[in-house]
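J.: So, here's a batch of structures to check.
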Structure P
Amino acid sequence: MTPTGKDFARRAGDDFVQLGATRDGLDPYLDQARDRGMRAVLVETPAYLRWRRMLGRRPFDLEVAVERPQDESAVTAALAAAGVAPRLVLTGFERYVYAGFAVARAVGAAPWPAVGEAFRPPDKREQREALRAAGAVVAQPRFAVLTPDGPPDDLGYPQVVKPSDGGGGLGVVLVDDPEQRAHAADLVRGMRNYGGGAFGSVLAEEFVKGPELSVQGVAHDGRPHLLSVCEKLTTLEEVPDAPGLSGFREVGHLARHGDTAEEGLREMTARCLDAVGYREGPFHVDVIQGEAGPVFVEMGFRLSGGGLVGLVERATGDSWAEAVFAVHLDGRPPVLSPARERAVGQIAAVSRRELEAGDELAARGHEVEVLRAAPPPGTRALSAADREVLASDLARHTGSLGRVVVAGESCAHVQSLLRPIVSPRLRG
């Protein structure tokens, strides 16, 4: 029998539950839980918990292994069996965001019900449909759900093919003609999502050319509070075992204070959150800056990965995770620092040359941190079953040797220092 909210209420405690481990090595929610004297509980697959220990990541106070963390009933039962009494349930990884909100509702813990009584996090297809249904004045690419029988190919080329419920760039492919589109769709259908599951559906959408931006913030009582705006540095790379197909990878980010967001970006963010009924908690909204203004790409209902949590704090002086805990546990809007004339950027280095280029910038007097990662563990110690479950993680979240972080008075200045380091990898 699945435990109910009443079952957990009888064991009322002060546990913080994180569903899914972060993949970037940062654990901001763990820090906040410990600052508040809460027991920190991590729920993950047994395979990823083993891999996380091999990576030398900090342990949570309690780690609960669940074969399918995307199954909210399995998570709820495992928490009850472990004697966990959640006060707050948050998602640490995109794959499990739907289950995270469902678990919070099931156990009667924050962010429910302040997040919105009827809120369920929509996937990429559902986000686009929600914007249409709400009549929101938000520019977005035309798109279609791909099935073996269709639909008609009337989007023009190039197109982007992607899973509706993927994360971290997994399965996102640029195609130039119908043959490539069919190949990419078959490729995505054959992939395994994080944790070993299948994708819900496959989308094709118009490719929009322009700079890529993301907004990081926290919603409180239906109002978005913007911490930062990030400009993305992206690259195209060949898809393994698929000659002729290219996928996207984020190489780096440039962060500035949220108060510097253009009015069109602010309005789009508010309309997006309103269209999906999201009233309380962390969010990020990704856009492409088109010729006529921002074009919606997707939104997420969690902290960003890729080291952005640390980058946002360096650029703004504010802790994104602290703002989230304040909203959910104290019921107050985040107290954010005033705008500053400062930008901070970072790149994920994949070679010693890129790390050494960061050292050279520091030697020339620029404000630079070179954060070298520990040597990665070998995967031979993993069982064949673990490697299968972790296949997407090993493909998308390994290979970085560290980060080069640069601060300056503007994004343009920071970009002028970082771009030459990674220019051989950049597109456009």
Structure Q
Amino acid sequence: MPAAPASPSLLLRLLLSAALALVVSLALVGLAVDRGFRSASAGALEERLASTVFLLLSTLDVAADGQPLVSEGLAEPRLEQPGSGLYAGVLTESGEWQSASLTGVLEPPRPFRVGRGQERFVGPESDARFFLYALGLGWEQPDGQIVEMTLWAGEDPERYRDQIRAFRADLWRWLGLAALLLIIVQSLILLLSLRPLRRVAHEIGEIEGGERERLSGRYPRELQPLTANLNALLLSERDNASHYRQALSDLAHALKTPLAVMKARLESGESVTAEATADELARMERLIRRQLERAARSTRRTLNQPVAVLPVLERLAESLRRLYRDADVVIEVDGDEQVRVRADERDLMELCGNLLDNAAKYGRGRVLAEVRTGPAGARESGVEIRVEDNGPGLDANTFARLLERGARGDEQAEGQGLGLAIARQLVEAYGGQIDCEASATLGGAAIVARFPPR
């Protein structure tokens, strides 16, 4: 099967994503700043032209015939310089006045008239040849006659455009430098942030090479669930391999006797009937099945889906109530419906079934099953399944003996002495442990199956 093509590294993906987001963000910022600067510059231009108009108004006079008169020596020297780019003028019905700066200008501004008390500004948003500001006034003559006039000021747009171009060049230069600096800083941050992942990959390589058995570095909180699950999986695989090797060894040892019997019969020349051969084969088949079941039970399970414990206990309790109806056994179940254990549901059913059945069988009519977690929740504190009875109780030595296969606490009761042994195998397969305590509630034994945090 051809190898899958290598995908881009996580670092490269993060760098490209961060760089793209950064460039887009700075571009939007640059556009917003540019727009704000152009708007502010247009406002400043209007104020500057309006100031020129009012400066012109301060030196204005009107002749008796309505001709506008402006005294020489204006406070704005650019109005006296031909072709300076700043122009001004006064329009009346009898004539007009223009600043000396219009001298020699081939395409002078085309001022417009506005009504008395009105003003008009033609700025950068228009396609006009010049930026213009006009103000309409009524000038009262000594004889009471009102002379309508328009004062205007204009400016060549090149000055404004040069200012905008210079600002944009500086803006994008600094934004580009800022983007480069931020990308470098972001790269360093990503390199430092991804160091734990590179360390995980390095340690996994050492595990593959046989140089270490587990991940042992100190990792950030976000990676601890990953490393803990990987260590659990590694431990599970080692345990499973060990159990299967032991099972194969036990199977080989168990098959030696029937094979030796069959070999001896064949070598002795004794006639072997089909029935005898079938018996030996059936015996070997039972041995093989038993060893495989034992190996399957002893393997450690990982990465199972969480299973709610309380519904399992309630279903089993209902079945046992019907089974022990004539014995008048009271079985109570208590706990939180949200408590879950990462285990195979069939294993959980068998574990709880063995514990409940033992309590009902060897107790004195009362059984209490509970599922508990610590205050922080199952992931941090683990899960406890407690099955208590009101029987005579168990001491430590008796309980340790009952955990062995075939050991029985009551030789008169039915059974093969496998219940607690199977329960221990199931709990230990998930990294837990099984203990016996005195029941503070019922006074008998309390068998506690503890599952580790997951």
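Just so you know, all these numbers are worked out from the coordinates, no wet-lab data involved. Quantities reported herein were computed from a predicted structural model and do not represent experimental measurements. Cβ atoms are built from the backbone, for glycine too; each structure is taken alone.
J.: The value 2.0 for distance in nm of label points 7 Å out along Cα→Cβ at positions 252 and 340 was derived from one model only; which of P, Q is it? Please list the in-between numbers first.
T.: On the way: P: 2.0; Q: 4.3.
Label of the originating structure: P.
J.: While we're here: Out of P, Q, which has the highest value for relative contact order in percent (Cα under 8 Å, 6 or more apart)?
T.: Comparing P, Q by relative contact order in percent (Cα under 8 Å, 6 or more apart), the maximum is at P.
J.: If you don't mind, there's one more thing I want to ask. So Rg and Dmax of the Cα atoms in Å, for residues 308-347 alone, computed for just one structure, reads 11.9, 36; which one of P, Q is that?
T.: Source structure for this number: Q.
J.: Kindly point out which one of P, Q the value 3.9 was derived from, the read-out being distance in nm of label points 7 Å out along Cα→Cβ at positions 92 and 364.
T.: P
J.: Here distance in nm of label points 7 Å out along Cα→Cβ at positions 28 and 420 was calculated and came to 6.8; which of the structures P, Q was it taken from?
T.: Here the read-out was taken from Q.
J.: With Cα extents along the principal axes in Å, for residues 52-243 alone coming out at 122, 32, 26, pick the structure among P, Q it was computed from.
T.: Q
J.: Given a computed value of -17500 for helix-only ellipticity at 222 nm (-39500 (n - 2.57) for each DSSP H run of 4 or more, over all residues; to 500), which structure among P, Q does it belong to?
T.: This figure was derived from Q.
J.: I've got another one for you. Quick one: semi-axes √(5λ) of the Cα gyration tensor in Å came out at 102, 30, 17 when computed from one of P, Q, so which one is it?
T.: Going label by label, the one that fits is Q.
J.: Name the one structure among P, Q that distance in nm of label points 7 Å out along Cα→Cβ at positions 140 and 172 of 5.6 was derived from.
T.: Q
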